[in-house]
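Before anything else, here is the set of structures, which you'll find just below.
Rule-based calculations on the coordinates, nothing more; no lab input. The shown structure was predicted, so the numbers you read here are calculated from the model rather than taken from an experiment. Cβ atoms are built from the backbone, for glycine too; each structure is taken alone.
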Structure P
């Protein structure tokens, strides 16, 4: 954590404590959009200084925003200023970065908070950009805002690549589903049970021999040479290819036309390109992660590989921005919540909020699944947690989710203390 981040975090915590009812702050609420933004200038005591100011997303617009700030501070004798933004896609990031570089205090206001506060302010559900800017300023005056994290460039690069990898993984899954549900189901349905993950052999078969009539017209040796020219799969590969070759003779698939070759070629090549892109991104992610000293500490946790460790580093970022473990769990959506109301409030069963990062939760659960099955100490820890509750429905999954939450807290603690995992700290009893 560099000095600039530490100063910003200390200032944020100080503002959080003293903003309510303060007569020193100029509050600027901004409703951010793609081309032009709406700003509201007010005070923490509820005074409106400038109801509406429109500025564009340009350097001239940003300077206009700060010019009005300086004028209002002098006119009304205000010493400090705080800017509040509602995160809207990526449109707010250039403005926030510009203000931070100009040494201004920038905070975030959650979109759900703006939505819920809109009716409280004017008693209506009516939405308008000018009103939203005032609603944002009102939330800031109440102290209901979040720290705006301004990550370092390596951390920003890591998060961008993790986001890109996540999108490519979705495209890969979509492409595989389309191959199975469109091509195979139509032309060679018997082939589906032999190839589920679509490795090199399966993709070669789809690319060159998806039409069963083509396979039926080939000798077995010629078919094998076309699909698996290297022939390194052993006995199982030979058994699989022979079964496919025999199924092709009596296949129930539809008759294929010229379009099949075009579709098969484009889909297979598209899937290969996506997978090559994912491998390239994974290499870049690991290269960036090696520059983070925290990365080696997280790798020392049982069940944490390069993929999970990179996601944890990218999600937590600066560990000192969290005051306690509850905030870390809330960031991941692993905090417990329940709808407690009325006579049955005492019997409400808390569940995971799932309001945080879904990919991080999935990765942590996979780590819990591995470590509770492979690592001796964590196996004992996990076994002690389910002892006496073995017959309870879903208890194994619940305990693994709790173990996943514990692993996240362990990772956060190691990042703060800058030390590797010590199994002696694990309370097995």
Structure Q
């Protein structure tokens, strides 16, 4: 796909043969050889003219599965390509432009194409796999095709379709369950919410009204009555939790504010954040995700809505660090006053941050602090009063979560 010379090997041979024939015919006075040389030269010129004046075009439909790729995860890209060309072409090569956030082998052989002057050509099905490398939103494409004229003398290169936007979300790590005791989990889980989804189908359903959230649709009642029904919100028991992602630039590398993937520690923190949200949502909590200034980073995720938790991960694909607010908080006031579980994911902490954390210890007994840093010195577990741990950049998020959520006596014995 990168050849600059427009002639194929066959075309180069034909041009060389024509030149040799013309020179030999002139010196040896052989008219037949002269005719042969002129014929070969005319063939190359006609092929070049066809490539120059007869343009090929087309369209491509890309389908990415899953729709949102994860960092380190595989995704399959399927392409349906229709090529429009006045002249038939021989088999060639195709390649799809991949951004820096995705890695894979997006190239292969392209089949011969018939003329589409009188009829529409059948679509060409292509596929390849990509792996997410850096979270973010990227453009995949356009598709580039390199074929030849009907005689195989001249290369014809053309782009097909437009680029397709693909989102690479932070990795969601499978975390262990919360402590079984309601007191260990913060004392907020009511008996109706101890098991995910328990009692959800027994709620009173009413007919759908304009303005009702689609999240509240009661599917069993809808199927039974053949009309759209929603669950009564006042009948539901949905305890709340808060996850704080600290974006203050003073606790991260300056690269964390430039683009996703610039700071390994910040990338680990984002992965830890979405992993904790997925765990809490699976446990039945309605989760608010805020930054250290209390700004909501995404819409609250209802308990039990695991698909929405993954959608939240996609919404954090482009989140970056930002300049510190004057208050330089680690925990917003709203989280410190919460009675439900509070999980704070932050970066390297300083002495004044530790003092602020100790003063802002929330009411909940499940106050978890995960500090992502490769610096040694501060013992966050004993200094802050939180269930705290230090996670190395690129480290095991599941192990850090288990370290902060296991009972205190188990920690002492560890």
Practice task
Name the one structure among P, Q that mean count of other Cβ atoms within 10 Å over residues 286-293 of 21.4 was derived from.
Solution key: Q
Fill in the blank from the handout: Calculated from one of P, Q, helix-only ellipticity at 222 nm (-39500 (n - 2.57) for each DSSP H run of 4 or more, over all residues; to 500) reads -18500, and the structure in question is P
Fill in the blank from the handout: Taking distance in nm of label points 7 Å out along Cα→Cβ at positions 30 and 134 for each of P, Q, the highest value is that of structure Q
Completion exercise
Across P, Q, mean count of other Cβ atoms within 10 Å over residues 38-45 reaches its greatest value in structure P
Handout entry: Which of P, Q leads on distance in nm of label points 7 Å out along Cα→Cβ at positions 94 and 246, largest value
Key = P
Fill in the blank from the handout: Candidates P, Q; FRET efficiency 1/(1 + (r/R0)^6) of positions 78 and 166 (r between Cβ atoms, R0 = 30 Å, to 0.05) computed = 1.00; producing structure is Q
Completion exercise
log10 I(q)/I(0) by the Debye sum over Cα atoms at q = 0.06, 0.09, 0.13 Å⁻¹, calculated, reads -0.42, -0.71, -1.07; among P, Q the input was structure Q
